[in-house]
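K.L.:
So, here's a batch of structures to check.
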Structure I
Amino acid sequence: MKNLYLLLALTICSITLSYSQNPDEVAVLNTRPIAVNTEGWSSGTWVQQDSLHLTYSGTRGGSAQNSFVEGDFDLSQYWNWPGGVKTNNRLYEKTYDANNRMTQQVTKAWNNSAWENQLRETFTFSAQGLTNSLYEEWDGNAWIGSYRRFFTLDASGNQLVVQRDNWSGGNWLGIEKITYTYNASNQVLVATYQDFVGGNWQNDNRNTNTYDINGNRIGTTSEAWNTGTSTWEFYGRRVLTYTAANLLQIETYQNYVGGNWVDNYRTTKSYNAQNYILESILENYSNGTWQNSQKTTYTPNTAGLDTETLVYNWSSGNWFEISRNRRTYNASGNLLTDLTSYYSNGTWNDGYNSVYTYNSDNNLFTLLYQEDFGNGLQNVYRRLYYYETYEDGTNGITTIPTLTSTVLPNPFTINVAIQVNATTNGNHTFEVYNMAGQRVHTESRHLTPGQQTIVWEGSDVPKGVYFYKINSASGVASGKLVKQ
């Protein structure tokens, strides 16, 4: 059953549970984007600029973000609207294996009369995860190799070796290779980078990580390979300390000079009693002392969401404001407004602003982007998103046994370990979603029965509240993660 409706929304993946008469059965309804319209502001009216349409098969879904849509769609097609005329632009075709993993994506462009191949990406998987990726370009008659990657995985799905080759002169030539080692918690211990030189792999640099008993990374030492002496030589390192709540407190960068570690710069963070960040100060080390450089202050609300970010530069013994970001939220924690201003000549001047509204499903209803070109904030563009609902399952009814899981540490700053009591030997899909329902991470792990640990390196996502879900043939585990 599909129930189409126009939401004019931006984000997806709100989940509705509708219960059957059997308490052990539950129908899971999801939403996924099927179309996006972008309109530009011109002479006091909205003018169509481009549009996108997506189609899916089965229970695969997708997510929408400010400037693009990503997900497990079968087909996505873009149009431009020059002079108000709908014109083909780009086409993406995807195929999947039985485990809903994308095995190929073909990109095509419109040449005024027909679709022409541009790029083909092919992916190969083992039970542990991705093992090969191949990127090819269309020369008008045939697919020609561009580059490829090989991934060697251990039983936990960790990457042991990642190698890239480029296609040149009719042959594949090695370019770079990264080799990883891990500790018992599946955290990277050593990452060694090599280049292919003169027909052989040659060391280039390597990073060695150390961790405390809580799994926090407390140091990264960087070394470069000296080809003349065939030895590793230190050149830099990062030293990290944490609060009692495992929040990053001080991160110091050092250079290796004349056989000694010499401070370069550091960042110091402070938090309130609820472990929400309040301040971050950047200092440079010069002439034997630490000297202020830049400061960022944060004003969190009771939910830990930042309502104001102020950035200062240090000059002549004082902090001077340079930029400000103010945000408002609704009762559900969804962002309503996001205004960036700049301080100049004793006054704040607006730079750009985003305004959001939401529907009853807590999905974003509209996005409006504005800029100040000297006469106050002016409309620039808006995005309107269309969705469909779909039942997650063949008949919309699935039995969901519960697996037990725990999270350490929580809140976290860089990485977090989710311990799950696996009951079967097989693949477990680990997914992380933000508060807007957007999937920010997904991976497949092969776990054996017993208590197992999945480590998520969440360094590339902003602070906030996230939700994880672990799916397997034996059940589902879920919970909340808080990044500070």
Structure II
Amino acid sequence: MGRLQGLLRQRVRLLGLLAVCSGLGVCVLAAPPVHAQVTPAAGAATGELDRQYDEAFQEMLKQPANLDVLFKFATVASQTGDLEGAISALERMLLVNADLPRVRLELGVLYFRLKSYEVARTYLEGALKSPNVPAEVRARAEQFLAQIASQQKRSRFAGEVFQGFRYQSNANLGPATSTVRLFGQAANLNQQAVGSPDWGSVTTLTLRHFYDLGTQDKATLESNFTGYINRQFTQSQANVSLIDLTTGPRFQVFDGTFEDMTVKPVVALGAIWVNDTSYYASYGGGLEVNTLLSDRLRNVSTAIWRKQDHPDTSYLPTNSLFTGTEYTFNTIFPFQLTPMVGLFASGSAQRYQTEQAPWQSYGLWGFGGGMSFRFPDPVLKTGLPWTISLTGSMQWWHYDAPDVVVDPTEYRTQQDLILNLTVTIPFDERTTLTLTGGRFVRQASISNYAFENNNVMFGISWRF
């Protein structure tokens, strides 16, 4: 009976891991910074900003040569995301007075944000040539010129590192009670396998490399690396680490039909560890299609297959039963409703086929959506907007056959609800504070696999 209890504990342990890995995969469903409804405070901020924008615009119409009025409108327009309006106002200021290095700096920054790097360079260099350039203007202009030089290299790197701390009400994603099913009968788990709260640290590293192939279709070789480590303070069995690498050429297609449509075939490699023990290594490939459908609507669709090799270990002695092939399709439609509000809708489908354990083979499908809202910095006065995002996704799992160890007559089905609320607060162009709250609810036909988990996370990210 002890051996059977150990096998059951491994089933529970693996269900927690699958939930973690699923949650990481579902990030694709909730990738854009978006949320489903604007909070009352955010709505009030939107109305106030709209009022300021309208007032500044009307004042600019009345006094088109007043530099203070033009600069005020440019500032508000930039905060609302109306970069073209801000550029127009600032360029009008230079017609009135050409010796305004701060205005040239702001124009350079705005064109940089629009990825018009040559125009941005012209304005930034003009700011530096001014005989009266302030020290802070010089420093910021030189910073953006360095970024432009980096962006225009044939080979360039970019990346982001995040360090944070997270509290989870159910860190090991275990069942709510110790009563579970074993061979279709009631059985009791030890308390270590039951859901338990814990704090932990979260570290992520994202690296991107772009190499311009120098072809007429603007082809680039793109490589993306992601590393993730979480370390629980007490629930070490919930420690998860992963690495993932995709690489492949991106090139434009149907140039006469779509304004911007790219295709990227990829090779994918990855590995996951649980409690510092290998869970699986994977390899595969697929295709990404990225299409601009209108000025405000884009679609990104990805189809990938991965072969997963699960080794048996002392921690997971029957892990090899999970060896198989995963087929995944994701699609997402980001839509920019206004300069300050973005929406998205997404869908996914997945098939996992094991080589020797049909009770571990499953089909999964899901959908997600949300909204993001940007508003002016109300505290730090950095000039960079804060963002509130709310995302939600649901997914349904259907397994091919009953697991005889758990219940020989019951087919396993699951339904997941995943909600996240995120606030991002930039300190400068590179450094951002992120605050996140989330809820993960899994309902299952077999109580062994049902759980709830609430989490709160805070941390700092730095882009380079």
Structure III
Amino acid sequence: MSQSLGHRTLRGVVWSFVERFSSQAIGFVVILIMARLLTPSDYGLVGMLTIFIQLGSTLCDSGTSQALIRLRDRTESDITTVFCFNIAFGGVLYLLLWILAPHIAAYYSEPSLCGLARVTGLLIPVSSLMVVQKALLTSDMDFKTQTRASLVAQSVSGVAGIYMAYTGLGVWSIVYYQLGAQSLLCLMLWVLRGWRPRGGFSVGSFRALFGFCSRLGVADILDILYRNIYLLVIGKVYRAADLGYFTRAQQIGGFLSANVSFIVHRVSYPSLCGVRDDMSRLQRNYMLMLSVSSIFIFPIMWGITVMSRDVVELLLGQKWMYVSVLLPILCLGFMWHHVQSLNIQLLQIFGRGDLYLRVEIIKKIGGLCLLAVSVSYGLPAMCWSFVGASLFSIVCNTWYSGRLFGLGLWRQLKRVGPTFIAAGVSAFAGMMVSKFGLNAWIRLIIELTVEFTLFGCWILFYRRSDILPVYDYLCSRGKGMKHPPESRRE
């Protein structure tokens, strides 16, 4: 190979980072602008449908994309079979949502949800058309193409969404923005990737793939149901406006965590699959990804936690200030999601869908127990149950990582624990100094300056070896690396 695995991985990280954060940043800014034009109730109505749309999209995939990426000797028959399954299942799921729409509206006591569900549900068949294209691009670690498609889709639909919100379309401006973004992304991927189905559905290929993806798909469905159960409960027990506050806190707090976790998941899967026969290299690459992702996530999440009131005031405005009560609590849970994502990868790359499903069931049972206890005590208590569930999930995820791969909880905490503490201390130091600021902008600038200066100094003295591979790649792009990532010591 002309390029080391580490070089390809870092190139994938860079382009995946650019693609995910550039497109998501555009979407994030668009939603923030629209939030100033719309009401918490508008976002609450959309939040009530989120669980159904995400569940439908996940069912369309059912783990088939991961199966294609993992399959080393896949054929055109395998790919076409997955495509046929995705679009057929997507159509069935949309029809089911159309039938259930009146019942969804009745559950929430919101008659307008019937029409909203039937239009928003079109996201499910649109998503089913992209599963194979995304899987092939990810398998090739071609994130540059996905970057181009995402940027175009988010930019065009974002401008249209803001205009619709400005002209008074209300909640429908959010629906049309989401549907436009996904439809345009689908079109771009089909044009840029160039793959077209050949042949037809193969029962043999489906059986071979289904053996791996069935349990993986069930685990993904459980995860979607659990992650959105808060929206289902809040939408039923509390007001639509309360759900709007929660979803905005969830979006701001989860923006960095979800995107970095997604990047880690997308890049680490094909990368670690390539070294699964060499346990020492797999452990070194895994620990490097864990450490580098923590260096990015912890300081920003701590910064949002300690400066939540100023962040909400600047981003959303005064009518959304209750979000500042929920946001710092949720951040304490979100900042550990990348650790969960990486541990899940270890089971997936070795095809241990049985253990993955078992762990997911245990995690969800524990999380639901915490949610049930907290629901009668208000939204802040429910947010604390989310934090408890996140920490419980780490314990569960690292159990098999330790037993099977020598990467247990204590070993991983020794690697990321000091980074977590250093980021927290830096953030609180920045917050104390920022109290001298006269307004929100000045306070936030002072806090971030102090925090990242202190944290940056700590990284240079104590975690320099973790950032050198990234630095080497950026400085010697295309010229080879002096220090391949897999050769680094822990």
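K.L.:
For which of the structures I, II, III does the calculation of log10 I(q)/I(0) by the Debye sum over Cα atoms at q = 0.12, 0.16, 0.19 Å⁻¹, for residues 314-417 alone return -0.49, -0.77, -0.95? Could you put the intermediate results ahead of the total?
P.N.:
On the way: I: -0.76, -0.98, -1.06; II: -0.62, -0.81, -0.97; III: -0.49, -0.77, -0.95.
Of the options listed, only III reproduces it.
K.L.:
Given that helix-only ellipticity at 222 nm (-39500 (n - 2.57) for each DSSP H run of 4 or more, over all residues; to 500), derived from a single structure, equals -28500, which label among I, II, III identifies that structure?
P.N.:
Corresponding structure: III.
Laboratory data are not the source of any read-out in this text; all were calculated from the coordinates shown. Remember, predicted model here, so these are calculated numbers, not experimental data.
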